[in-house]
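Below: a set of structures, written as structure tokens.
Just so it is clear, none of the values below were taken in a lab; they were calculated from the coordinates. None of the values given here were measured: they were computed from a predicted structure. Cβ atoms are built from the backbone, for glycine too; each structure is taken alone.
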Structure 1
């Protein structure tokens, strides 16, 4: 385990001990064994030869009410992976004090904040760093140290953020799957200009509801969460990709319009600081057919278009000119069963990414999740070319407590 993971593990133990001594605690969380099953042998030198990759995740959650308006929260996380040493890691997802008052709130410590409305890509979601070794979809986030002050008024909600410690992105290691041909060595990270791990990042977001419209406007200044990648060598002399972090300014807007069974969604950003200033957006709809064919199942149809105008010096992305199509099934059963099947197609190259997510509860304490990813027609110029032999099935069994 890396020294940083050992440090977080120690902090996690201290967190458990300190809060447990307080007495009246609300405790929950989960333990989740997983199995990744790969269709093909690995494509890149150094990757573990096994097509079966077991791992185990543990996430307890502690909440302690200090009074009617104050609460302490601690959510440590740990994952052990059988083959990828970089995926074995620990983190404090949340560790904060929250004060809720009449018309305002204050949170101090480590927290997670989500912004966005679209299904296929969250362009405006920039507060927390992506925990990429957890999943390629970008949904899993590292805890971010911050001070968050919020105002709630008739004219809308305003949140101000000051973030004194930057979190570097996690990447699969040399022996891991789901990585580029040259693995990304996070230990060799480079900061340019005024960027550093101790740069004070600042952000604000205004949100409001006007009739059927949910609107969010955001501004961020600080170290960009997406690193550029440059070829180099690490301390052992191996050829690797080196993450490069820079100061950016990003303006974002997210809009969702609800019209009966229709949800119209848009996220758009303008970013300066990584190559030429560029704009990007993702927009589309979700239409739900309730009780489809009197089956009791809700059928959702999703379509979104993705555009990204960044130049080659900016961080790589597969979402530059793509069409996303999805189908969501809500079974409305006692087990909360659901399924999402999706296809992402690159308009220029024809590269395809197909995914499946299915979930159901087995009992009051157990759930089962199945996920799958398959790629096709990936040209060598596509940022996802390294995944061409990484089609896989993931089986996750979760025990809640």
Structure 2
């Protein structure tokens, strides 16, 4: 099993939903599945399996989840299979689902059961043939590069006024800003929110400079607990977060100071907590998905360490994942951003030069989060990586992220 979550944003860069992209098998290892074997288990809905095994809270919090279905799985017993509230599930169908009487009747039944419906990969010339389905749909996913959105908006407003338009393949910030300017789309999906910064936009704010100082303190070899505690003490949010952390780990500890709390954690745990907590604070003025991306990459990279035979480098991989969007966080090119923080040579090589022993993990994670399953499968085959280990590493990172914000 392979699975990842793709966010869908609104005009204000707020995530409104996630789409589950999943693949059950490594198709390069089982090429028969590319032919007639592709129908094996077609009635099974992988996205629902993931939601049922993990829970909606772990997957998306309180946001809707788009789940792909086909013309066969449409007739599965979705109502019994799905443990999540129907109102939070958007069933995503493509052009393989014709608007015949049986399909339309089934879709109506699902709508009556409370599920939402989205349509994707439907060419313009097929809109009329799918009219009965579009009348029931809540969303339609459109490739913004292949459609005149001005005409499309008029068309949908007149014929399908209840449908929301989703722009897909929005891969640059410039594209996103141009599309949101005229407000023709309701949601946006693509790589635009995590593209590298090429030019520094502004000076780093004093508060962020304080956080960077703290990162440099704890990422220095044999850092002093007291020095780190004193820097933490300058920021109320960090002090509160530290005390909560220590209180969860100890009972009746009688903490008397920030230094005492730091000592209770110890050097190793304090370093990891600071890197995580400070990154959350550095992202405070960014879309929440940047925080999520940074932290998920950090934990995913750490979890992948033994899979890539880098168990001894797990802490370094965690930091590499955490800082993989440092340019976006600081509004500076990666080279400038890395000048401000102390990182190892291997982390610098991976993030800046795309070389070194850590880079294969970073590259793998990027391919994974884009649901580039063919490339992911190729790398797993070349490195003899077990697919279940990768899936487990990703799921564990989602659970860790959920628990991180549960207190």
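Structure data summary
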| item | result |
| --- | --- |
| Structure responsible for 3.0, with distance in nm of label points 7 Å out along Cα→Cβ at positions 63 and 79 calculated and labels 1, 2 on offer | 2 |
| Entry that produces -14000 once helix-only ellipticity at 222 nm (-39500 (n - 2.57) for each DSSP H run of 4 or more, over all residues; to 500) is calculated, selected from 1, 2 | 2 |
| Structure responsible for 3.1, with distance in nm of label points 7 Å out along Cα→Cβ at positions 135 and 279 calculated and labels 1, 2 on offer | 1 |
| If Cα extents along the principal axes in Å, for residues 71-294 alone is computed and equals 59, 47, 39, the structure in 1, 2 | 1 |
| Parent structure of the calculated result 2.1, given that distance in nm of label points 7 Å out along Cα→Cβ at positions 95 and 159 is the read-out and 1, 2 the choices | 1 |
| Winner on mean count of other Cβ atoms within 10 Å over residues 327-334 once structures 1, 2 are ranked, highest first | 2 |
| Label whose coordinates, when semi-axes √(5λ) of the Cα gyration tensor in Å is calculated, return 41, 24, 21 (choices 1, 2) | 2 |
| Computed 3.6 for distance in nm of label points 7 Å out along Cα→Cβ at positions 55 and 311 - originating structure among 1, 2 | 1 |
